[in-house]
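Below, each structure is written out as structure tokens.
A short reminder: the numbers here are calculations on the coordinates, not readings from a lab. No experiment lies behind these values; they were computed from the predicted model shown. Cβ atoms are built from the backbone, for glycine too; each structure is taken alone.
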Structure 1
Amino acid sequence: MTPSDTSGSSHYIEFAHVYKTFDKPVLDDVSFHLDAGETLAIIGRSGVGKSVTLQHIMGFLKPDRGQVYVRYQDISNGDDALLRKIRKKVTMVFQSGALFDSLTVRENILFSLELRDDYDATNKEDVVHGLLQIVGLADYKDTYPAGLSTGYKRAVAIARALAAQPECILYDEPTTMVDPIMGDHLGALMLRLKQQLQLTGVVVTHDLDLMRRVADKVVVLFEGRAIYFGPVAQLAESTHPHIQEFLAMDQLV
């Protein structure tokens, strides 16, 4: 799909003056956008609405006010048919990995291929093998999730997401609670998917090294508002005291 296919946004994903309140305002007039093939990082302290933003992109939540566009289409009040269509091309990798504990790594990936009629059984096995090669886990195909580290579970979840041939992947804290070596592996994988497959990406993270490595743009959330949206390279030029504090704390880690 291209922007000319619809009268919605000219951007692949766009938030236009989005408001969302639960017990208190979580998103307060938040606007940002990214184009196809770009990666956007969403950063900020815990509880500022980062994961809520991802849930709006997936259509799990609807804004109280404002518009959310995904694949150039307004999904703010999208019906189930529209959201199913969107979710065939936009997928999410959860912190937990959301793997089936009773299935092996191979079976977890095969599960996402079950509804596809463009592969026969042999093709599906070839796809699984290829995906595990991409994420560097070919030796773990018969392992159950309980035998995997947190980082490996996320790598398997990425492989499973890729099985659906998405245009866009949303990553929820992909390097949280993983060791530096695995964090580096996941960052390299995300960058490779962006460069080789031209995947669009949105990554919620506290990891500023990951942000600098994979993201083109960044939106910083603070007290419900987007206090910075723009190129990653220009984030350090912001004079907002919270951003300067955030960057200073990162240098101490």
Structure 2
Amino acid sequence: MLTARIIPCLDCSDGVVVKGVRFSNLRSLGSPALLAERYERDGADELVVLDISATIEGRKNRVSIVRELRSVLSIPLTAGGGVRSITDCESLLEAGADKISINSAAVQEPDIITAVAERFGSQCAVVAIDAMAWDDHWIIATGSGNKRHDRSAIDWAREAVERGAGEILLTSWDKDGTRSGYDTTLIEAITAAVSVPVIASGGAAAPADFVAAYNAGASGLLAASIFHDGEYTISNLKHSLSKQGLPIRL
């Protein structure tokens, strides 16, 4: 049984942490380093930082943010946003990232997944999938949900793993920022299709949501709003989850 990992996410734009609903109506929440330091102190197992405006603006990731985060963090750090090449990956790893999250570039040029896995190891290659409900299935979206692709999220997850992805960062576009609970049906479908760990993202509001996502197959449980807004600390969330029987690092 895999230990459940609690993973705060820092979505960044213009150098500050932001959060919205379905990637829009963003509100500023302050310094990435200050939040990261607080979350590690409070018991975060890992941290994800995503430069969410990099791809939309056609620029590279703000590597300086990753460097700043590493100066205050000792836990594993996944960085993504604006990653289009091996050189981009090298820059983020040199700045202190442990894993690289690739979304749009992987959809456009799937060979980059294999290139990252072969160069840095599969454990470094995280493919982020933004899944959007469409009729009776899920399709993938890129560019913070602005571009929809007529492709099954399940099929894409399988291909990403076949190409070398060591982890899937799965976000439900429909649930993002809504605090209506993770999409457990989506999680079950993806985890049944792949053999690598899956991080669930989108919709967390209460401990019961984390339990449901874990029971659906996700070993990584990512959240943002409930931590940023102080509704739960990572410490009290973990103690609640432990009492409910989840294998968790306290």
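Assorted remarks:
- When FRET efficiency 1/(1 + (r/R0)^6) of positions 98 and 178 (r between Cβ atoms, R0 = 25 Å, to 0.05) is computed for each of 1, 2, the largest belongs to: 1
- Between structures 1, 2, the calculation of Kirkwood radius over Cα pairs in Å yields its largest number for 1.
- Answer label among 1, 2 for the case where Rg and Dmax of the Cα atoms in Å, for residues 42-153 alone, calculated from the coordinates, equals 14.3, 45: 2
- Comparison of 1, 2 - label where relative contact order in percent (Cα under 8 Å, 6 or more apart) is highest: 1
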